[in-house]
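Visitor: Several structures are given next for inspection.
Here, each number is a calculation from the coordinates, and none is a lab measurement. Just so we're clear, the structure is a prediction, and the values are computed from it rather than from any experiment. Cβ atoms are built from the backbone, for glycine too; each structure is taken alone.
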Structure P
Amino acid sequence: MKFLLTLFLIIISTNVLAWEVVKKKDQYFLVSSDKKTFAIVSEGGDPSFEKIEPFSPELDRVIYKAGVAGTSELKVIYRALLLRKKDHKVLGDFPVFYQSMDGKSKVTVKWELKEDTVVIEDPETESTKIVPLR
């Protein structure tokens, strides 16, 4: 049993580490270990993959650092692809949080799973997105 758990953790770690950001012409893509390619947003600078975070039993958030932006205060912007696990379909690309360059302040975007939707409320842009799941 211990061997199976160790093997499982290695496989998960391998999948997480296998994601990479690729630049083609002037656009960036996240490429998974099974060669699925997803366009991502650059907010200033080169994006980088951060982690995969389970959002629900059916959905993952593929989190990446989109870059640095701002006028009076520069902020690092983290975004996520909302990915349906069963078919690897991207349901959208949305902000996750904004962090000051010194790391002292952080504005978190609220992601809420409802019956057939995901509601994303971004206090930084004062916007709400509703993502249908069906």
Structure Q
Amino acid sequence: MTSDPLLYGDIFLHNGIEYVFLVATEQAMYAAKIISKHEVALINRLQLRDSAKNKPRMESMKLYCFVELSTDIYKGMAAHLGKTQKDIHFEPAKPLRFNLCEKDQIAIAKEILREKSPVPIELRKQVKKLNINIS
């Protein structure tokens, strides 16, 4: 029995870590790691510190490439886009039967398509093809 393919915004579990499926190509799968409230707080503190120091190119740093989630069970957590590209053999061990709310899906697409976003170019191309209304 084969499972249904994952769609943009679907959540899956791999090695005990939750991910948001983004897209897949013949060469790679792209997924955002869901990070905890604690990790979000740490990154926000670092971001605040770095912005106070006027660090250049902050908007293109992978560390700060994330979207805080509003989907009920993930409130206060974030989808981190710093390391989205996975080997094509990276198979989701356990697809979960839910996905992110539309607001979160749009916010992730916006972050991916943002001009200085540090995500892989191929991910940007594939998400653009999804025609998600980000306005």
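Visitor: Could you tell me which structure in P, Q was used to calculate relative contact order in percent (Cα under 8 Å, 6 or more apart) as 12? Could you put the intermediate results ahead of the total?
Guide: On the way: P: 12; Q: 29.
It traces back to P.
Visitor: Here's something else I'd like to know. The value -8500 for helix-only ellipticity at 222 nm (-39500 (n - 2.57) for each DSSP H run of 4 or more, over all residues; to 500) was derived from one model only; which of P, Q is it? Walk me through the numbers on the way to the answer.
Guide: On the way: P: -4000; Q: -8500.
Only one of P, Q returns -8500 for helix-only ellipticity at 222 nm (-39500 (n - 2.57) for each DSSP H run of 4 or more, over all residues; to 500), namely Q.
Visitor: With FRET efficiency 1/(1 + (r/R0)^6) of positions 53 and 101 (r between Cβ atoms, R0 = 25 Å, to 0.05) coming out at 0.60, pick the structure among P, Q it was computed from. Each step should come with its number before you reach the end.
Guide: Numbers: P: 0.60; Q: 0.10.
Traced to structure P.
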